[in-house]
Structure 1
Amino acid sequence: MGDDAGAYEYNGSVFLHTVDFITPVVNDPYLWGAISAANSLSDIYATGGVPLTALAVLGFNHCQLSSDILKEVLRGATDKLREAKAVLLGGHTIDDQEPKFGLAVFGVCPSGKLLTQNGAKPGDLLYITKPVGVGILTKAIKEGKIEEKDVPEAIQNMLLLNDKAGELALRVNANACTDITGFGLLGHVYNVAKKSGVKLIINFSRVPFYEQSAYFAKMGIYPKGAVDNFNFVKPSLSFSDLERWELILLSDPTTSGGLLFTVPKEGERDVLALAKELKVSLWHIGWVEEGEGLEVIKT
C-alpha cells in the first residue's frame, strides 16, 4: 500500500487502518482541527475505502495553551468526521512543547477493490484533483506574511474531503492511486513510478498551483521539506527549462492534498464526464511510459 493506509483481510472483509498528525498549519484552532482530520482521512479515500471510526492523537502543552484552544481543535475535527459520516471514539493526549494533532482512522473497503500505488501502466494518463502549493502558503502564514483570510481557496481545498475523488478513481477503474501529502507531488509520483516499475512524465504547464504559492516560492519563502523532497527524488528525476521556484512548487510538502491517479487513455472521456457529475476538480498533468523514474517537461 506504500505510504497510504494499511489493509487487512478477515472473513472476506477488507479493513483499512491509517494514522497521521500535523503541527498547526493555520492560526485558527478550529480550522487546524478540521484540516488535520481531512488530512488523516485522506489515506482511507486514496485506497478506495470508507472511514468508519477514529481515535484522536494530540500533543498539547497545557501550561502554554488554554483548554479552550484544545476544545476548538476537537470541535473542528469532530465536525469534519461528521461530514465524513465517521465517529470519534476517543484518543490519547501527551504533554508536548509543540502542538500536534491528528487521527488514527479505521475504515473498510466495501467494493473489495483496493486502490494501490503499484498498478500504473504505460499509456495511462495521470490526474490530480487539487492544486499544489499549500505548504508554501502555510509557511507564509506562520511567518506572518499572510493570514488565512488571504488564501480562502487553499483553506477550502485543505478542508475538502477526498471522498468524491476516491469514488471517481474507483468508478473509472484507476490503475494506481495515492494522495498528495508530505512528500509533495514529485515525491508521490516517484512512489507510484517506483512501485509500478514505470516512468511517469509530468507536464509542468498543466499542473495547477496557487498564484500566491508561486509568489512566495520566488521570494524564497517555502518549507525546508520542499528542498528535502526535491533532493530525495533528484537522482531519479530529469527536467529541463524549469526554474528553481517551479521545482520547489512540485516538491512542496502538502497538507490534505488531492488524489493522484492513473487511468488508461481510452477511459479519458469517462473520467472527465464522471468528474463533472461528481463535482470533482480534475487536472490531466501527465502520462505513463515504459522505463523508470520521473521526467518533468514544460510545453
Structure 2
Amino acid sequence: MKLFIAEKPSLAQAIAHGLGHESKKDGFYQCGDSIVTWCFGHIMEQYAPEDYDARYKSWVMEDLPIIPEHWKLKVTKSCAKQFKVIKGLMEKADTIVNAGDPDREGQLLVDEVLDYTGYLRKKPIQRILLNALDDKSVKQALANLQDNKNFVGMRNSALARSRADWMIGMNMTRAATLRARDAGYDGVVSVGRVQTPTMALVCRREMEIKKFHPVDYFLLHIDWQHPNGIIPTYWKAPAETESMDEEGRVLKRDIVERVAEKINGASGHITNVEQKKGQYNGTLVKTKIR
C-alpha cells in the first residue's frame, strides 16, 4: 500500500481525485491500493523551554541563553486525533509519499512527522511536487515521483530556520521582558525573528508620518513650440541641484527662476521621448522655448 501524506486537506483531496476511485474515510481517502491522508500544516511543535527542564518555568536572566542539547518535538494537542490516524496508516504502508507543498516548509512538516515516528528511516519515502491542483498537474506529478532523499537540503534549511526562530524568540523575549520589568514595565515584551523587524518598519513609518511637515516645492513647466503643435513638459532637475528633497523636487523658487530665464527663447532638438502618466502638485514657474 502506498500512503500519501499531504500538507493540508485541500491538497489531499486533489491528490485523491488524481488517483481516482476515491472514497473518503475518517481522516483519509481510500483510492484503490493507495491512501491519501493529510496534516493541518505543522502538526508537530517544538518543546517549550519548560518542557526541557521544569526550572525554566521561572524566567531568570542567569539561565539565558537556553540552547537545547537535543531538540525535541511533540504533537500539537489540537492535531492529536489526526496524528493518530497518520501513524496508524504509516504502520501499514509499504511506501510513503511526502506530499507537502513544494517548498522548504512543506518538506519539513511532513518529514518531521516521519522522523518523529521513526518511519523516515524504516520505509521507502518518495516525494511528489505539486505547484497546481488542477487534474492535469496532479496526474503529471503522480507520474514523476522522486526519492525523498533528494530534498534533504531543503528540509534542513527549514529546520535551521525553525530552530533559529525558537532560539531568538524564546531567549530574546525573556531577556527583553526581564529588562523591561526592571524598568517598571508590567507585561511580556515579545521578540521574534520576523515579527520584530516588521514591527520596527511599521513604527518607523508611523514616526515619519507624525513628523511630516508639508513644504513648498517648485516645478518648471516648459512649452515647446513645434511645427506639429505645442509640447508641454517639465524640467527635471539634475541630481546635483542644491535644495532638493528625497523625491528630487526643488525647494527654492529662485533656482527654478534662474533656469527659466536662461532657457527662455532658446531653441533645442528633441533627442528622446518618454511618455508617462503622472500628477504634479506644487507651484509652477512657466516659460516658453521657441
Structure 3
Amino acid sequence: MVQLLSDLIKTVRPKQALKNLALFTPLIFSGDLFVLGRFLTVFRCTVIFTILTSSIYIFNDIIDLPRDRLHPFKKERPIAKGSLPLPTALFISIVGLFLALYLAYLKNFFFFLTVLAYLFLQLFYSLWLKNIAVVDIMAIAGGFVLRVYAGAFAIDVHMSVWFLLCVVSLSLFLAAGKRRAELATLTEATPKTRESLVSYSPELLDSYLAMFANAAWLSYALFTFFFPPPAIAKRFPFWADLPLTLAGVNKWLMITIPIVIFGIMRYLRIIHEGSWAETPERVLLGDLPLLSTVLFWGIMVVGIIYGVRP
C-alpha cells in the first residue's frame, strides 16, 4: 500500500501543481488578494484544478506507455516501468476527472466551462495535437492561458488586453522552451516518443524563443504602463505617505520590468545549458537565481499594488 501510494504521488507530479498557482494571478492584480472570501474561493478552485491536472497526468501516462518506455527519463515513471497497475491508474484517473468536473460545476458555470475546455484540450493534446509541430506548442501554451482564465472566472474579474497579451506571450515562450529542452535529449529512439520533435531544429526553436521572449517582456512593459490601479480600501502605511510626485501604481510597476527581463534571460540560459529544463517547474525549483527572481518580483508586485497610492 505504501509503495502504491508513493507511485501514485510520483505519477500525479506534485511539482507540476505549481503551474496551477497561475489561478491566483487575476486575484493579485484585481486588488483583492487580502479579501479572505475571494482568496479562499481561488484557493478552492486551485485545488479543483489540481485534481483535474493530476488525473490528466495519469491518463497521459497510460496513453504514452509504449513511448515512455523508450524515453531516457520517462521510462522510470511508475506506469511505464509497471510498478503502478494500469487498471488502478485508470480507475483513479476517471474518478479524479469526474470529481473535478462536479466540484467545478458547483463553483460557477463559467469556471466549469474553463475546466471542461482545459480537459478537452489536454485529451486532444495527448491523443493527437502533441504529434503536430507548431500546433503542439500552441496547445501547451493554451493550457497556461486557460489556468489564468479559470482564476478570473472564479472571482469574476476583468483582465486587461495587455495582461492577456502578456500571459499568451509568456505561455508560448515557456512552451517553446519545453520543446527546445526536449530536443536536447534527442537520440535515435527519442523521435518515437515525440513525433513532433522530428519537425523541429535547434535553430527553429531558438527563433521561436527569441520571438516569444521579446513579445513577453514588451507586453509586460505595456501592461505596467496601462495598468489600472485597483480600488483598495486599506493600504500599507509606508507607501500611502508617498508624495504625489512618486505616487501611482503604474510608475512603480515599471521598475519590475528589468526583473522580468532578467528572469527571461536566465530561463533562456538554462534552456541552452542542458536537457534538464524539460518542464518550467523543474527549472524554477532547480535554479536558485531564477527562483529568487520570481519570488522577488512577486513580493514587489504585491507591495506596489497594495501599498502605492493610485
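Readers should treat all values here as calculations from the given coordinates under stated rules, not as data from a laboratory. This one's a predicted model, so the numbers in the text were calculated from it and none came from an experiment. Cβ atoms are built from the backbone, for glycine too; each structure is taken alone.
Among the shown structures 1, 2, 3, from which was the value 2.9 of distance in nm of label points 7 Å out along Cα→Cβ at positions 36 and 228 calculated? Computing distance in nm of label points 7 Å out along Cα→Cβ at positions 36 and 228 on every structure in 1, 2, 3 gives 2.9 only for 3.
Look at relative contact order in percent (Cα under 8 Å, 6 or more apart) for each of 1, 2, 3: the largest one is in 1.
Ranked by Kirkwood radius over Cα pairs in Å, structures 1, 2, 3 are led by 2, which has the greatest value.
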